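Right after this note come the structures.
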Structure I
Amino acid sequence: MTVAIVLYTSDLRVHDHPPLRAALSSAEEVVPLFVRDARIEAAGFDAPNRQAFLADCLADLDAGLRARGGRLVLRSGDPVAEVAAVAHETDADEVHMAAGASGYAHAREGRLRDALEREGRRLYVHDTVVTALAPGAVTPAGSDHFAVFTPYFRRWAGLPLRDVATAPRSVPVPAGIASQALPARSAVQGVSAHLARGGESQGRALLARWLSDGVKQYAETHDDLAGDATSRLSPHLHFGTVSAVEIVRRARQRGGLGAEAFVRQICWRDFHYQVLAARPDSAAADYRPRHDRWRTERDAGEEIQAWREGRTGYPVIDAAMRQLSGEGWMHNRARLLTASFLTKTLYVDWRIGARHFLDLLVDGDIANNQLNWQWVAGTGTDTRPNRVLNPLRQARRFDPDGTYVHRWVPELAGLAFPYVHQPWTLPNHDRAAIDYPDPVVDLADALGRFRHGRGID
């Protein structure tokens with residue numbers, strides 16, 4: 001019997017899965033394999049919320065494979081060593097996997113290819129499993145990637161997508177392959193109280209509901225903080241329980257302004273992947289250095305901690321940070337506001353904020369998290385690097401009656417507009433009953449500090 005291995009990484013599904021389809025076409029039996037990467041765990045990228053969501057995803061993937069006569073094989077350690085071991089145990093000729101975008105992913109693919117070729121085996125890396133278009137599919141003349149989103153989007157929108165692969169009816173797996181027990185969500189400590197459930201079944205049901213109803217008004221409502229009118233599909237995209245290709249195709253079939261605006265957001269994700277693939281160091285280094293004199297824990301420790309805890313004295317910022325802690329997720333508009341507040345208002349190094357987000361976000365993704373932080377900080381691809389989002393104006397615009405603030409900052413629940421956004425303007429005798437801090441910084445002073453630090457006085 002010929003055998004092929006499918007190495008799962010960020011593509012935990014059976015629907016629209018080109019590596020699985022290719023393996024089934026080339027071999028009589030297939031080993032669906034997931035390796036818990038010791039290096040990722042050692043680097044601290046296995047935050048509790050992602051561990052819990054991953055446990056859901058692996059259990060659901062295993063169930064989907066078992067419904068087709070197969071099962072998921074789980075190993076732990078170095079992915080290269082574990083894949084090589086499984087290939088030796090099963091005498092597999094081929095390994096199929098999704099292409100990654102990070103420097104670590106590229107290095108892993110190179111190491112795995114070398115190890116397999118020494119044993120006379122082959123590695124097949126498949127594009128457009130994690131993204132809608134491959135990172136190198138859209139390039140401008142004279143460069144290996146687009147540095148500005150709008151021209152990228154124009155080109156991206158005009159290119160055809162691959163067909164959506166149907167889920168296989170049968171996944172025959174060789175008998176007798178050892179597997180570790182799947183992790184349990186309940187065993188993970190430190191998980192956000194309201195973390196969403198993971199898994200392909202959850203992701204596909206969420207996508208179906210979103211396309212049937214939510215996406216229609218997306219263009220008008222996606223910034224409404226209280227309305228929570230976004231898809232919430234980002235964790236499923238991060239873990240690959242839903243396919244970006246299938247999402248774009250189905251959204252375009254749905255049609256309308258809302259679907260167009262939603263597809264544009266999927267393109268933003270592809271855009272960041274192509275930037276990271278071309279510039280792997282942008283995960284930690286400024287993509288476009290501005291010679292900032294960032295403040296750090298040493299000189300802004302109390303302000304940074306207040307930001308982390310949602311105790312800055314700016315209600316919309318505090319609501320967003322508490323949503324992050326409570327759900328392991330944050331509304332996209334709130335992500336922009338909190339990142340702008342840290343980097344532009346507090347003038348703190350964006351890497352501090354990006355690390356905190358990665359510690360909590362269930363969709364914590366190196367490409368999107370780091371490069372979105374750089375975009376807001378003005379060191380990334382934003383063409384207006386010195387823009388500052390005023391938290392008071394933003395709150396009045398996107399949470400006009402304070403519903404979002406009331407939801408996450410209960411000590412302000414009794415306040416009406418405009419005081420819900422500026423509680424420090426209340427008379428002293430009214431403030432005495434509210435356990436809420438004064439602002440950590442005056443906005444005018446903060447703007448002056450930022451402009452001086454960036455050298456634009």
Structure II
Amino acid sequence: MNALDTLRSVVRGRVWLAGDPGFDASRRPWNLAVEQPVAAVVEAADADDVAALVRHARAAGLTVATQPNGHGATGRTDGSVLLRTRPLDSVEIDPAARRARVGAGVSSGRLQAAAAPYGLTGLPGSSPVVSVTGVALGGGLSWFGRKHGWVADNVTAFDIVDAEGRRRRVTPGADPDLFCADLFWALRGGGGDFAIVTALELSLHPAPRLYGGRVLWPAGHAPDVMDAYRRITATAPAELTLWLDLLHFPGADPMVAIDVTYLGEASEARDLLAPLDRLPRPLSDTRRIMPVSEIGGITAEPTDPGAGLSRAELLTGLDDTTAKTLLADPIAPLMSVQIRHLGGAFARPSDSPHGPLAEPYALYLFGVPADPATAEAITVRQRALTEALPVSGRKPFTFLNPRESVADAFTPAVLDRLRDVKRRHDPHGVFRGNFPVLA
């Protein structure tokens with residue numbers, strides 16, 4: 001009997017081996033365009049289960065790749081045991097301390113729902129179904145990042161299982177041998193290659209009022225919408241975040257949208273967004289005062305797995321030439337071209353692997369590969385568009401696609417430090433992150 005056959009005697013959670021009913025479904029990533037080969041799948045019952053699995057893997061020479069629900073998968077899992085942490089789903093809110101403790105399987109939407117009754121918010125992104133832990137390990141670009149920085153900047157502690165299968169708590173500077181200090185730094189945006197996070201604590205922020213929604217126009221108004229977007233973002237306070245979306249959904253005419261959130265009163269938001277009201281009548285306008293728990297409805301991203309090809313870049317500016325380049329041709333075969341306004345707290349010093357974001361905008365290009373020819377056309381269009389734009393040459397870790405590596409996100413000095421953390425904390429290579437730092 002080999003080490004895989006004995007997994008069911010090691011953990012109390014569910015185990016799937018090749019040939020078992022449900023094995024293919026259990027190993028499926030969120031992005032169905034990614035093939036994810038694994039030797040086995042384990043759904044841990046709790047943190048003790050995770051520790052038992054790691055001890056078994058270390059003794060047997062196995063590697064463990066961790067994903068709560070498959071977001072961020074790259075397919076670099078051949079021969080690994082895929083660990084699912086969805087059952088680690090506890091949420092504890094301390095309203096007095098403005099702090100939350102969430103298990104590794106907790107989604108952004110669940111945290112928002114738990115914090116909302118106290119007038120508090122986490123740092124949600126566009127999707128309510130991604131895990132808070134996964135977002136934090138990737139740095140995390142939030143709707144409220146202009147006000148509060150990276151999601152990772154707001155993490156105050158990690159509960160982990162280390163490469164020897166020990167449960168530990170990691171906080172900054174709490175250990176004289178620096179075990180915690182350098183590991184805490186690496187986990188706040190360097191990925192999941194150093195330990196398995198079973199829970200984390202993070203700061204919450206007041207959100208007594210949230211104004212948000214999407215305004216949608218036919219694509220023919222894109223030049224005017226772009227001009228208004230540039231004027232608003234040039235002077236926007238940190239409480240205001242705007243994303244511009246060029247959209248072309250299958251079977252629909254091309255459109256352009258502005259997605260917005262504002263931490264404050266509706267009257268203040270309307271004053272700041274007045275240039276939008278001088279544009280032609282939109283197709284729809286969902287802006288309103290909303291609960292922070294409903295923020296995922298602004299972009300209404302799919303909440304079920306699907307295939308996609310993405311590419312992200314950081315723009316050094318959005319001048320006239322850049323705007324004209326973005327609007328010069330239809331975006332097809334892409335489904336969306338999104339420009340996110342950064343700046344604010346993102347540009348402040350950050351003791352995280354990525355550090356501050358000096359670039360004022362992020363660009364995200366997405367298409368659905370219906371067939372190989374379409375997939376190739378999407379990749380070509382993404383490459384041609386980014387080569388024509390002023391990009392900085394690096395990108396947020398959280399936006400890396402399966403064809404990229406950590407070298408696309410971090411400077412050589414930071415990558416050297418991450419590799420040193422990996423060698424010291426996981427010398428036997430028990431853990432395999434979606435983007436391994438030693439690959």
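Bear in mind that the values in this text are calculations on the coordinates, not laboratory data. This one's a predicted model, so the numbers in the text were calculated from it and none came from an experiment. Cβ atoms are built from the backbone, for glycine too; each structure is taken alone.
Structure values in brief
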| item | result |
| --- | --- |
| At a computed -13500 (helix-only ellipticity at 222 nm (-39500 (n - 2.57) for each DSSP H run of 4 or more, over all residues; to 500)), which of I, II | I |
| Top of I, II by mean count of other Cβ atoms within 10 Å over residues 92-99, largest first | I |
| Structure from which 22.1 was derived, mean count of other Cβ atoms within 10 Å over residues 156-163, options I, II | II |
| With Cα extents along the principal axes in Å, for residues 20-187 alone derived as 46, 41, 25, matching label from I, II | II |
| Comparison of I, II by mean count of other Cβ atoms within 10 Å over residues 132-139 - largest value held by | II |
